[in-house]
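Enquirer: The following blocks contain the structures, represented as structure tokens.
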Structure P
Amino acid sequence: MSLGAFILRRLGSSLAAIVGASLLVFLFLHLVPGDPVDNLAGGDATPDQRAAIVSCMHLDRPLHAQLGLFLASVVDGTLGRQCPDAPHKKPVADLIFKAFPDTLKLALGGMIVAILLALPLGIVAAVRRGTWLDAAASGVSLAGISIPTMWMGPLFIFLFYVQLAWLPGPGDTDEALSLLMPSVVVGTHLMAMLSRMTRSSLLEVLHDDYMQTARAKGLPHATVILKHGLRNALLPVITVAGMQFGALLAGAIITEKIFARPGIGTLIYESIRQRNYPVIQASVLVVATSYVMVNVVVDILYGLADPRIRKA
């Protein structure tokens, strides 16, 4: 299969996944019992205020008409209207694009931490297979994935903000260092899978012919491992890292709440709590699109590196 056909096939399947996710969220939202107007308007709202929210959310129209209006808002780029602010009709896209950069910063920070931890652990575990170093690296990886984020986050805050006062605390989003603690919390949880993948991938190539040839040439051990071995072992690691990065873009809700950070995760949480249909639908659409597009880019890069993938 040619590269162009491979890319078109991946884009087609990705578009189907995005549309499917949006339709499911739209339908499930309307199946949940309860009146969203009560959550948005409040108990002291006047009948006119309630009627304005009903009109803004198009709840006075049939379900298929509401779906058509939502799809139309996707096409025009507004992603719906902020219904609590019905008189001004502000686009939901304004909320999304205001929150997304904060989530992107957290995702990038967490991924950098994960890679910086995972690669050394995976390399050491593979090169020293069966030794205490392998066991120690595996133990660190297991601890990273086993410790709940909801416990690690408050522990970091207690140690580095309350006790030592080294780092800014929750809500200090204007300081550059405020991203460090949440990034470490997210990255520590992610590095476990990456380190195990690095170990297994590197073990598969350590005894290949080209590795033996590199050793026979008298190259330093570090050069053989890092330049020849790791470079060829990184393909599956990159794939897993891309998938995890896409998941991070969905919003690390727990981490954002613990550290009082704005972002897509917090926006989705608040909109679900309020049953704010337009914001939920738009947020899920953006999250699904981000996740799918990251994986499409990874698949395309993988297809470029290994033509055999295009036949799958």
Structure Q
Amino acid sequence: MEKKRYLQGYLFVAIAGSLWGIGGFFVTKMSDNGASSLMTAFAGHFLAFIPLLLYLLAKKGLEGLKISKKGLIYSILLGVLTKGIFKLSLDTSMTLVGVATSTILMYLAPVWTAIMAIIFFKEKLRGYQKIALLINLIGCILMVTGGNFTDINISGLGLVLGLVAGLLYALSTILGKVGTSGDDSVTMACYMLLFSTITTAIFAKPWEHLDLFTNSSFMFWAIPGGVLSGTVANILFLKGLSKGIDASKTTIVASIEVVVATVAGVFLLNEQINLVGYFGIIIMLASIVLMNINIPNSKEITDNQGNSTLESKQ
């Protein structure tokens, strides 16, 4: 029963990562309609928060908004840090060092998550899981760059912000794992999106761009983008974490986001990817499988053989 619960948790995280992966398609379409990166971030969070709030009120009334003090604190931290500041750090890093470099820096997140999981949750990584971490990073580098490293830019501030984005991305797993141990994941997601909306609004100043919200073409892409990559994805991510899954494995599973984003770019936006990029996709998918299989070590095999012998004697 517990194994089934864990598998369900990892499946929720994988679906959430996939929905985040197609988010870039909607962002591109919003940008084509004149929205800045700050406004696409605000619109994504705001249009994710509104339907979730309406859903909670329709289903549970004001009872659906009840949350513990602990849950509220973690929702604020998740919303402000791992959604709002994360998005601002990543977007600024992209403008300073380019998309490829900043994406690679962000996908150091599995390493940060593993380190924090070892410190805070006493999780232990086996040798093959450490290898999975390494090939996950290698796969990301190959997929993002296509083997072309000439576009890698060096900027002190850009590199720092890219690392900060990766750290905050990892922190979302750690905070979410602790924060979902009591409150309803849908309610937590609602408050998280409320505070991420407030954070991005401070920088985006949406009141100066109200014309976007009367632009039918912009809203055509903004609404499904907010609902799928915001509302549904965040609910599933927090719901997955509430199943008690390992934090160190969670970020690796969620890294399917960059695979889906790359594939979506090829099929939906006619972006090009070379053979090296496809090899990177295969490596990243392999790392997700490797991280989640259970390979018994020699001590476990010996113990199992000992137990089997003992059972046969009995």
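Enquirer: Comparing distance in nm of label points 7 Å out along Cα→Cβ at positions 96 and 256 across P, Q, which structure shows the greatest value?
Expert: Largest calculated value belongs to Q.
Enquirer: Consider the structures P, Q: one of them gives 79, 55, 34 for Cα extents along the principal axes in Å as calculated from the coordinates. Say which.
Expert: Derived from the structure labelled Q.
Enquirer: With relative contact order in percent (Cα under 8 Å, 6 or more apart) derived from the coordinates and found to be 26, which of P, Q does the value describe?
Expert: P
Enquirer: Here P(r) over Cα pairs in 5 Å bins from 0, in percent, for residues 80-231 alone has been calculated and equals 2, 9, 13, 14, 13, 12, 10, 9, 7, 5, 3, 2, 1, 1, 0, 0, so which of P, Q was it run on?
Expert: The value was obtained from structure P.
None of the figures in this text is laboratory data; all of them are computed from the coordinates on show. If you're wondering where the values come from, they're calculated on a predicted model, not measured in any experiment. Cβ atoms are built from the backbone, for glycine too; each structure is taken alone.
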